[in-house]
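Right after this note come the structures.
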Structure 1
Amino acid sequence: MKKKTQQEEGSFLEEEKKRLLAMSRLEAELRAGGYRLIAGVDEAGRGPLAGPVVAAAAVIPPGIFIPYLNDSKKLTASQRSSVYQKILALKIPYGIGQASVGEIDRLNILGASRLAMMRAVRNLPVQPDFLLIDGYAWPGIELPHRGVIGGDGLSVSIAAASILAKVTRDQLMIELDRAFPGYGFAKHKGYPTAEHYAALARFGPTPLHRRSFNLHLQLPLEPEAGRSLEVKDRIP
């Protein structure tokens, strides 16, 4: 990749400041209304066939400028990692929450995602006085809040939460790949890829797989001849 000249870098940073200022509009309006600690909330991992759903909540103080901060889906893995490290270096207050595979199967993925998001809020090191939630809000949230459709591209707080959740979950799936070799979790992170389906057809499901996603209807889960379905009976 060609390195930017000093002039190009300056122009890029000016454009980034304008973009991020526009993405701070929701937070600015809430601060003008008297709110001070505004947490963005988002999740990662609703679509995979395996692994937990992970959520994050983040409070971006006014005046913080993080180049490339955006919806995690619009960034490369390298860009997400870079922004993630900047969030940590700036000591941005954040919390992480998870819902397990068992909770996903019991509650359904929507209910489990909401549970993970509320756990992330509870794990914040500060007490927020307003929540900006990616997507639709739901009844029972005690704090003042607002659902924002496409919020990870419209709010710096939600964008930060989306990156924190995505990078955290990706790191977790890389670790789980070592516990459950042969499924490619480090590569596809549990998402429904051809490689993942092939591994399921060959080896059968692990305890990481979401039975409520009706895997048996998506492909024949017959294990490879001579290999037991009991790939692992627990997560270390």
Structure 2
Amino acid sequence: MIENILDFDAFLFDLDGTLIDTEPLHMAAWKQTVQTYGFTLNWSLKQYLSNALVSRPHLFEAIYHACPGLKELFPNGELLRQEKIRIYEDLLLKSPPEWTLGALEFLSWLKDHNKEMVIVTNSPRKHVDTYKHLPFTNFFKKILTIDDFVHPKPDPAGYLSALSFLKKKGQDCLVFEDSLKGILSAKNAGVKSLLIATEDYKKSASIPTTEPFAPSFQDILFRICKKTGYSA
């Protein structure tokens, strides 16, 4: 946990899995994708996250390992991912995601303190545009999607674009992420980060024990309230 959060001028947020609970939908889409070709992906959400939040190539290899023979049909993991995206987009329309635990309240707290906020996501713009039920414009000065920068996380391009937009230095900002690739992206951009994840997830994803983390935004706000007397 990082103390004195208000010492930072601006805050950069990952979207999927950090602010909104889309990871179960991503897992369901992958399971349906491989099932289309006669394979079964018997993963729990914990198993899925331990692979998906490391990197895209890592996830592809983990799926191939879990589904022997699939790589022969799809030697290019990106082609399989395109199949998954089509299924995921259908699931998004049927089951729009909601905020993760405490996210809305935490954003409101930052807004009350006049802090600048930007979203940086590997998701495409068309996915973000389906979240019309979530009031992003109430909090964020800008939403940067993969359509706005060249290389996905863990490349720093997205966070560097956010710093440029805000006209801030890395030391003035704090990133919130839920994945190893996101944490690496922030570090590569010279920005301090806070992992939103459980201790159990940190271990399963081989994230260094020294990495600052909080189980949820609700937990962060609880600690702030306890320390300052703020009422959420």
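Numbers at a glance
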{"item": "Source structure (of 1, 2) for mean count of other Cβ atoms within 10 Å over residues 151-158, computed value 25.2", "result": "1"}
{"item": "Which of 1, 2 leads on distance in nm of label points 7 Å out along Cα→Cβ at positions 79 and 111, largest value", "result": "2"}
{"item": "Structure responsible for 0.65, with FRET efficiency 1/(1 + (r/R0)^6) of positions 63 and 159 (r between Cβ atoms, R0 = 30 Å, to 0.05) calculated and labels 1, 2 on offer", "result": "2"}
{"item": "Structure with the greatest value (metric Cα Rg over 2.2 N^0.38 Å, set 1, 2)", "result": "1"}
{"item": "Entry that produces 0.95 once FRET efficiency 1/(1 + (r/R0)^6) of positions 15 and 191 (r between Cβ atoms, R0 = 30 Å, to 0.05) is calculated, selected from 1, 2", "result": "2"}
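Just so you know, all these numbers are worked out from the coordinates, no wet-lab data involved. The structure presented is a predicted model; accordingly, all values stated were derived computationally and were not measured. Cβ atoms are built from the backbone, for glycine too; each structure is taken alone.
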